[in-house]
Structure P
Amino acid sequence: MSGKGPAGIAVRILTLGCAKNSVDAEVLTGLLVKAGCRIVSRSPADVGIVNTCGFIRDAKEESIGEILAMAREKERGRIRRLVVAGCLAKRYREELPGALPEVDLFVGPGDIPALPGLLRGLFAGAQPRSFVGTAALPEEAYRHRYREKGEASAYLKIQEGCDHRCAYCTIPDIRGPLASRDRDSLLAEVRMLVRRGAREINLVGQDITSYGAERGEKRGLARLVRALCAIRGIRWVRLLYLYPGRIDDELIDLVAEGGKVCRYLDIPVQHIDARVLAGMGRRYGPDEVWALLARLRERVPGIFLRTSLIVGFPGESAAAFDRLLRFVHESRWDYLGVFPYSREEGTPACAMERQVGEAVKRERARRVQDAQIDILAARNAGMVGEEVEVLVEEARGDGRAVGRHRGQAPEVDGNVLLSGTGASPGRFCRARVTGARAWDLLAKPVDTGYSPGILP
C-alpha cells in the first residue's frame, strides 16, 4: 500500500451481535468503499475485520472464537492484517492487545470513521495497535452507510447508549450515555435506504421510547415515527426494544392507527417477580407489566408482542422462577427470547450475593423455552385460514419463496414459507395461511399481482 489511502485493498468483514452492530458494519463498509477498498465475502483478503459484540459471556466467547479463526487464516497467509472492531474492543481496550498478539489493530465503535486511514498505517507499521476512543459513531458517519440495492428490510439506529443503568447491563460502559440521533439526519438516511430498495424500516436502539429524552424532547419517538411514515416508498415501520415503563397512550394510539406502523412491539420485560425486578434496577413492577399488556391488547386488536426474559439473576429463588414460568404461560407473548443471566464484571449484579449456579440457569431457560414453543405453536395454528400481507425476501425456485408478515420481525420470529408464487424478493403479496410449523407458517398467494409499489 502507498499513497494517501487504502485504495484497491481487499477487505473481509465479519459482523457479530445485534442489529445496531449491523448498522455500524454498513457504515464501516461504506467508508471503506468510498476509500477505494474492495469488500470480499471470504478469504483471501488483505485485511480481515471482526466487528465484535461484547455484551454478555456467550457473545464474548463467540467473538473471541471468530477472532482466533481469522487469526489462523492469517497464519496460513490468507489474510495479511487482522483488525478487531466494535464493542469487545471498546470494553476490553486495555486487556485485548496483550491477550491477542495475533491482532494488528483494535478499533472501537466510535472510531470506525478513522479506519480507512488506519488501514494504510497497518502496512506502514507507523501506528499504535489500539485506536479505541469514543463509544458512538459521529452523526456524519451515517451518510456513508452502504447497502446492496434491492434489500427490502433495513434497521434504523435512532440512538446510541443508554441512561437506565440496569444492574446486569454493560451497554452504558461500552456505548456511553443516551445520545439520540438528529431527526433530520435520520429522515435523510431513510430516504437513502428507500432509494436502495428498502420497504420495511425497523427502529432500533437500547430503548427507543427514550428517543430525544436527554435533550428535553417530549413525544420524540411518536414524532419521529409520524415523519418516517410520511416518506414515500415505505410500507412497514416496526418498533423494536421499548422500555415497558415508558410506553404511553400516544404511542399506543400510533400503533393502533395501523397504516404503515406494524401492530407489533418488542418489549423486554426481563422478569415478573417484584424483588428480581428491583434487584435488576428495572423501574416498574409486575402490576405495571400486566396493566400494559391489558391496555395493548384492548386498544390494538391483533397486535403481536415480543419480549425478552432473564433467568437466574442473583437472588432468583425457586419461587421467583415459578412466578416467571406462570407468567409465561398466562401472558402468552407471541414471541419470547430467554437468556441465562450472564455475570459481567464491572456491573452491580456481578458483586451481588446469592448467585445462581450455571446448571440451574440453563435448566430454567430450557423450561421457559419449552413453554414458549407450545404457545407459539398454538398461535401459528390459530392463523391457519387467515390472509396476510407478506414481504418476500428470498426466492427458492419452483414457485417457492420465503418472506414475513407484519407480525414477524427480521431474523427472530420465523418466516412465511410461500408456495405457488413467482414473487421476487423485495415485493409484497397477499397470501392465505395453509399450515404451521414450530416457527414458520405455510401459505399460498391469493393475489400474485399484488404490490403496493411506491406508496405515498
Structure Q
Amino acid sequence: MTAPSVRFTDERLANGLRLIVSEDHLAPVAAVNIWYNVGSKHEVPGKTGFAHLFEHVMFQGSGHVAKAEHMALVQSAGGTMNGTTWLDRTNYFETVPSHQLELALWLEADRMATLMNALNQENLDNQRDVVKNEKRSSYDNRPYGDWFHKLQEHLFPPEHPYHHPTIGSMEDLDAASLEDVAAFFRTYYTPNNAVLAVVGDVDPAQVRAWVDRYFGEIPANLAIPPLGDMSLPTVLGAESREVVEDRVPLPRHFFGFRAPVLGDPRYDALEVAAQILAGGKGSRLYRRLVRDEQIAQDVAFFALGLIGGASIAAGQATVRPGVDPALVERVFEEELERLGREPVTDDELVRARALIETFELEALQRVDERADRLSMYATLLDDPEMINRQLGRYLAVTAADIQRVAAEVLRPDNRVVLTYMPATESASGAKNEETAA
C-alpha cells in the first residue's frame, strides 16, 4: 500500500506565527491545531505545573469570550475540541464543519491575544483546584498512578527539566500567584512561539486572510528565554530500582530506559522493536509471559519520543495471582536482552512493519491527526515534511537496526525497575493519612 502524500503550505506571518495549511475536500470538515513551544520542561523550580495549569485556564474565557464559552461555541457549531500538555509542548485543537472554520480561528486568536483580560484571581483559584483534584484522582489515589512520575525521577537527574511531572506539585500550585501565571502567559503564549496547522475542506487563500486578520496584529515576544543544556549521558550508568508498597490489587513491574531522541533513526528502530516485543497477541512478551508461561496478566512496551537529551522507552507487566514477582521480572528482562543478542526473524519484522503501516495509514486518513502531526513535526523538529517521510523510515528499519538499538538501550546499566506491591494494612493506612493531609 502506498502512503498518501500530504500536500501543504508552510509560511510565517510578520509576527512569527508559523502557518501550515493542507487542503483536502474529501469531507466537509476542517481541523485547527495550534502547538505552543512550551511544556513542563520550560518551568523553573518552585513554579512547576504552570504549563498544565494553562491548559485549563485557556478555556476560562478571554477578552471577547465568556467563561466556558469557547467550548460551548465549538460544540454548538457541531465541532469537538480539547487541549493537552506534555514535557515538550502544549497544544489546543478543534475539528469543525468546514463552514465554521472562521469561528475556530477567531476563538484561538482571541485567547492568544486577550486571555489576560479575563484571567482573575477567582478563575485562577478555581482552575488551580481543578488541577489539584486531577492530580489526586489521576495520580495520587489511582492504583499505580504515579509510576511515570517515579520513572522520570529515576531516568533524569534533579537538575534536568524532565525530572519533574507535567502535573506539577501541590506546593507549587498553591504558591502560584496571579502575576506568576500572567508572566508565564506573556512569555510563551506568543505568535512567534506557536505553529498553527489548518487541514481539511478549506480554501488556503481564505485561511491566510482570516489568520492575517485575527492573528496578524498580536505582538511577538522577542525575549523568550532559551532553555539550558539538556544533554545527557546515553545511558544511566547503573541499574536503578525502587519497590513501592501501595494500594494496588496485584504486583506490577514497570521498566524504563533512556532512549534516542525523536527524529533519530535509532528511535524509529526502537518503535519497531516495541511492536515486536508487545504489539498484540503475536508479540514476544505476550506469547511468553501471558500465553505460554501464564505468569503475567498483561504486558506492554512502548517508546515516548522527546527532544531534550533523551526519549523514554518503557514497559510493564502485571503479575498473575500466586506467581513470584521475581520470576516475571526475570522473564521480561530476558526477552528485552535477547532482542539485543539475536536478530529478529523475517516473519517478526514483516508483522511489525504491517502493524505500523496500518496504524500510520489509518491515522493519516483523519484531518485532525494530520493537523496534529504537521504541528508536531514543525514544533519539535522544524520539519513538517516529516509527515510524508515517517512511514518510509519505519519500513526501512532492518533486523540489524533493531538488534543494534536494543543492545544500546535495553541494557541493565540503563534500566529502571519499579515494582509495585500490595501494601500491608498498616502501610495502606499510613498512605491514606498522608493523602488526606
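Nothing in this text is a laboratory measurement; each read-out follows from the coordinates by a stated rule. Because the structure is predicted, anything quoted here is derived from the model rather than measured. Cβ atoms are built from the backbone, for glycine too; each structure is taken alone.
For this structure, a couple of remarks:
- Label whose coordinates, when relative contact order in percent (Cα under 8 Å, 6 or more apart) is calculated, return 22 (choices P, Q): Q
- Given -13000 for helix-only ellipticity at 222 nm (-39500 (n - 2.57) for each DSSP H run of 4 or more, over all residues; to 500), calculated: source structure among P, Q: Q
- Of the structures P, Q, the one that 0.90 was derived from, the read-out being FRET efficiency 1/(1 + (r/R0)^6) of positions 293 and 373 (r between Cβ atoms, R0 = 30 Å, to 0.05): P
- Value 1.00, calculated as FRET efficiency 1/(1 + (r/R0)^6) of positions 165 and 349 (r between Cβ atoms, R0 = 25 Å, to 0.05), assigned to which of P, Q: P
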